[in-house]
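Enquirer: Have a look at these structures, which come just after this line.
Since every read-out is calculated from the coordinates, none of them should be taken as a lab result. None of the values given here were measured: they were computed from a predicted structure. Cβ atoms are built from the backbone, for glycine too; each structure is taken alone.
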Structure P
Amino acid sequence: MTANREKIIVRTSVIGILANIALASFKALVGLLSNSIAIILDAVNNLTDALSSVVTIIGTKLAGKPADKRHPFGHGRAEYLSALVIAIIIIYAGLTALIESIKKIISPSQPDYTNSALLIVGSAVVVKILLGLFVKAAGKKVNSDSLVASGQDALMDSIISASTLVAAAVFLIFHISLEAYLGVIISLAIIKSGVETLRETLSKILGERVDAKIAHAIKRTVSSVDPEIRGVFDLVLNNYGPDKHIGSVHIEVPDTWTADKIDQVTRRISDAVYKSHSIIMAAVGIYSVNTKQNSAAEIRSKVSKIVHEHKDILQMHGFFVDEVEKLMRFDLVISFDSPNMKVMYEHVVNDVKEAFPDYDVQVQFDFDISD
């Protein structure tokens, strides 16, 4: 699948490069002959698209390199870096176009359109729409942010090319030149597209929350491995590139399980998650659940009531109580919306300690990392 994915990305990018170079050549010629700044800027935009496709190919090749001693998790994140470079290229092209458009507003010039020029630009609109849909669909198929961004940019370009036709029609009918002002609008649209791509890429590099559907699906898979698993919590997925995740999770199991039983179940969990979701589970942690003490459930219920009186507490899990040693432990998941998570944590712990003064209360501070 990985090799096939790389082939699809490279093939799609090559098609994009050839199409954009051809479009840029025709538009540049039309723009120069008709003295149209809008069409010339549209040609420049096509060249940046071709350059973006080159960067996509380079990023894909780098991401496909196998893991090594220095990079044991592979090079998949190189694709995010390539998307970052593409975003910078788009923003730079937009800023350059904006400067040239403002110059034309200050020192205007009259365009000179021909029927053949308008026919070429009209054909370019159709080509860009088809190219954008093709590239975007390929990007979604193989989960390539770079291709999706390139496809979306191509669709935006089709709107830009169409707007140059509108400007030409206005000039031919009303003899009013909107070229320079249209250039400003085109430039701002290009900049906006680049900024959005940059923001989305940076978000992935920083690390995003696990998609809720994926999180629920993985937890269902984990729960299905053994009927005695009481709960699945603390799912963490570390992203090392598109479709490359290494994760960890905690499960609640009866306190009667032996080390051998735990070993068997955790290995089965790792196998099941990999087969169903292509995700490597680096660790499966264990929370023991009371089964020997009848009053443990009552104590848990009382503690849970105290904990959930605080609105910023999303979840309590991993609860275990030793009534002989007078020991109580559990994890608290605190909402990111809490004004002060540390203060909230201390407040809850103090309330539980006040209700159970004879117990050593050990509470793990937990974050809302997945649904």
Structure Q
Amino acid sequence: MASSSLRRLFHWGPLAVIGIIKLITWAMVHLMGMWWPPQQTLGGALHAIIFLGFAAATLYYFLQSLLEGPGFVPLGWKPEKESDTQYLQFCTVCKGYKAPRSHHCKKCGHCVMKMDHHCPWINCCVGHANHSYFTSFLMAGVVGCFHASVVLSICIYHAIHRVWYIHHGTGREPMIYLTLTTLLLTLLAIGMAVGVVLAVGALLYFQIRGILRNQTTIEDWILEKAVSRREEQALPKFVFPYDLGWRRNWALVFSSKCDGLRWPLKEGCGVYDLTREQQAQKVEKRLRSRPYTATRTYSGRWVPLVTYTRAAAAAPCSDEPRLPLRPGLLLTVTRQRRHWLFGEVVGEWSASGSPPAPPRGPRGWFPRAAAEPLPPTYRHKTKPD
């Protein structure tokens, strides 16, 4: 487990984060020492202590969220009562049932407890075990970068007007000297700091909102579909079973002893309310799916400029896999866009009858021009049970 945690570190995401932290820290130490020397003024010392504290906290919580990992459901897990397996989905990769609030991550290769999302910056998922570390990392990073963006902008201003201060100043203005290299690096550091404040600040907002509601990003999506599904079918409103009030929800992430497999429930809710709603949504998804057959070859390239130019210009903004095709494959399509379709392979096309369909074949996006829909009569034959 320790070796796998260390392997996560040697990836472009974590290395990029460490590089950004190092660049901004260098720029702050280098310029703040000229603008407001900490060894000479109390204000300079406080500035240095505050920034270095946030920089150290950002690095610490980043490494903790990466090395701790999200927490995985034990391989082969199943509920204590055999009868409860009917409310759970079975994971063919982990050879066990998915515990409530868990989901399988293809990139991590495991079922993740209370999975929120897969984050490339920490090269693993955000889940039950590292959610508090990840949120603290975002908080420290946003506050520290806001501080850095303000201080570095003031330092750049003084550096640009240094000659004017020499001839027209009072002599008490700070003299900041920058070479071409340090100027470019400082401008890059300011851009990185402002980018972190805007982009990571938005992510922090959604994370805090989810924590106060005790909802992960995936569960928020499930709830949206539950609302529309139940309105269409005139069913009772779905009650999210894990919302315990914002104080208990916050404590559940930052100070809870929960094991990640069993969760406290809202009064009147059942253990498998959410998983049963997921099952109902998957059944409806299968019923609404359409059968297609592949008519052209698709290599699986993300940007197929030569063979599918229009599709390449409007590729889905998603890190989901692309599905290579060859003529004759039978596909079940569940999502559609103008030039792309998302589906899975269920067998070989046959005009006379339904092919034997595996429980789950390879899935992914492919160009719409590479496949054609089958007639409704064939859809009836191939519709899953």
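Enquirer: Out of P, Q, which has the highest value for FRET efficiency 1/(1 + (r/R0)^6) of positions 14 and 222 (r between Cβ atoms, R0 = 41 Å, to 0.05)? Numbers along the way, then the final one.
Expert: Numbers: P: 0.50; Q: 0.90.
Sorting by FRET efficiency 1/(1 + (r/R0)^6) of positions 14 and 222 (r between Cβ atoms, R0 = 41 Å, to 0.05) in descending order puts Q first.
Enquirer: A value of -22000 was derived for helix-only ellipticity at 222 nm (-39500 (n - 2.57) for each DSSP H run of 4 or more, over all residues; to 500); which structure in P, Q was it taken from?
Expert: On the way: P: -22000; Q: -15000.
Of the options listed, only P reproduces it.
Enquirer: Here's another thing I want to ask about it. Can you tell which of P, Q yields 0.00 when FRET efficiency 1/(1 + (r/R0)^6) of positions 118 and 342 (r between Cβ atoms, R0 = 25 Å, to 0.05) is derived from it? Before the final figure, lay out each step's value.
Expert: Working: P: 0.00; Q: 0.90.
Clearly, the read-out refers to P.
Enquirer: If we compute distance in nm of label points 7 Å out along Cα→Cβ at positions 254 and 278 for structures P, Q, which one ends up with the highest value?
Expert: Details: P: 3.8; Q: 2.8.
Once distance in nm of label points 7 Å out along Cα→Cβ at positions 254 and 278 is worked out for each structure, P has the highest.
Enquirer: Out of P, Q, choose the structure whose coordinates give Cα extents along the principal axes in Å equal to 93, 43, 33 when calculated.
Expert: Details: P: 93, 43, 33; Q: 91, 56, 44.
Structure P accounts for this read-out.
Enquirer: Compute mean count of other Cβ atoms within 10 Å over residues 70-77 for each of P, Q and report the one that scores greatest.
Expert: Details: P: 15.0; Q: 18.8.
Structure Q gives the largest value of mean count of other Cβ atoms within 10 Å over residues 70-77 among P, Q.
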